[in-house]
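Visitor: Down below are the structures I want you to see.
None of the figures in this text is laboratory data; all of them are computed from the coordinates on show. Because the structure is a prediction, the values reported are computed rather than measured. Cβ atoms are built from the backbone, for glycine too; each structure is taken alone.
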Structure I
Amino acid sequence: MDDLIIKPMTVEEFDALPESLLPHQYIRGNLIVAPSPEVPHQSLVFEIALALGNHVKAHPELGKVLTGPLDVRIQGPEGEERYQPDVMFFTHEHLDRLLGGLPVGPPDLAVEVLSPGTRTYDLNDKRLGYARSGVQELWIVDPKGQEVRVYLLQRDAERSAVVKQGGSLRTGLLPRFKLSWEDLFNR
């Protein structure tokens with residue numbers, strides 16, 4: 001976490017910050033600023049967003065796919081927090097969370113692609129925050145290990161599956177969706 005800047009502040013101070021493309025979040029009373037992602041990270045974000053987006057475009061009744069940087073307002077143990085998932089999906093039942101300028105309430109599916117500077121934070125604090133906030137499913141994509149950890153968060157953030165070479169990403173939130181490991185990592 002040496003690459004992260006962590007600074008205490010209020011949610012009002014965070015909300016008053018100027019718009020930025022640099023990844024920044026407000027978690028447990030702290031501004032968390034990460035360096036800009038690198039090409040492998042962004043390539044994976046693009047492939048996942050494209051696959052999810054194409055599936056939802058073909059089945060718009062399922063919901064909506066969005067990508068970061070986009071602050072998602074969620075309730076944390078110490079008050080409001082702001083997360084920026086790399087990719088997110090809101091089911092049709094939760095599209096009301098998107099009526100304002102920023103999503104209010106957790107996405108149903110959050111996708112985090114690990115970066116060297118945020119790896120520990122994403123795997124621990126952020127994963128647990130997603131579980132607390134009501135995210136149903138979390139995919140943590142590891143570019144280095146070339147695997148995806150799938151967490152079903154209604155089960156207290158217990159890892160339910162690891163997708164490795166030869167496997168495919170699927171989710172009960174998107175019927176008939178399938179993204180093969182090869183399509184994700186062999187681009």
Structure II
Amino acid sequence: MMIPPAYHERVTVADGIRLCLRPIVPADKANLQSGFQRLSALSRYRRFFNLKAELTPHDLRFLTECDGIDHAALGAFELNGAGSEGDAVGVSRYIRFPHDPTSAEFSLAVTDDYHAKGIGRLLLQRLLAMAAEHGIDRFQGYLLPENERMANLIKGIRQAARFRREDGLVKVCLPTVDNPASVLCASS
């Protein structure tokens with residue numbers, strides 16, 4: 001898979017941390033696994049809604065073998081002093097709903113040692129732009145009710161985002177562009 005230059009950038013975030021933001025590719029399996037090991041049990045639970053101990057080979061195939069249109073994932077990779085990439089320290093992803101091609105499920109995770117550095121914000125902003133370019137009007141996802149940090153991040157990026165309780169979770173609906181008319185969520 002060729003990585004479009006528009007989705008590949010080097011950034012410096014809080015504390016002078018240098019990262020490469022780019023689409024996830026199949027060769028990223030090891031770096032994704034290393035990054036996953038850096039997630040605390042709580043962060044894993046918030047992302048997967050279970051106490052996932054490791055990523056299986058099946059998980060790694062699913063998480064790294066994306067078409068970039070209907071299933072896209074952006075990673076934030078550490079850069080060492082020489083500019084070489086290391087572990088994935090953040091990943092955002094969307095998967096288009098087959099029954100509603102203008103809507104997609106989304107997710108976001110950042111390793112605990114990189115929380116509150118602006119990485120989640122960058123990843124979600126870039127993912128929203130990528131999805132809009134591919135004809136996706138809105139994201140849907142679920143949060144645990146106590147995950148206020150993620151809810152606040154989403155509200156800070158899209159004021160038009162909507163939250164509602166559903167089956168013990170919080171369903172999040174947010175437009176890919178800041179347009180309140182596109183935030184109405186279909187039931188998935």
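Visitor: Distance in nm of label points 7 Å out along Cα→Cβ at positions 136 and 152 computed as 2.6: which structure among I, II?
Guide: II
Visitor: A value of 23.5 was computed for mean count of other Cβ atoms within 10 Å over residues 72-79; which of I, II is the source structure?
Guide: Going label by label, the one that fits is II.
Visitor: I, II: which one has distance in nm of label points 7 Å out along Cα→Cβ at positions 40 and 80, as calculated, at 3.7?
Guide: Derived from I, not from the others.
Visitor: Taking helix-only ellipticity at 222 nm (-39500 (n - 2.57) for each DSSP H run of 4 or more, over all residues; to 500) from the coordinates of each of I, II, which one would give -8000?
Guide: Source structure for this number: II.
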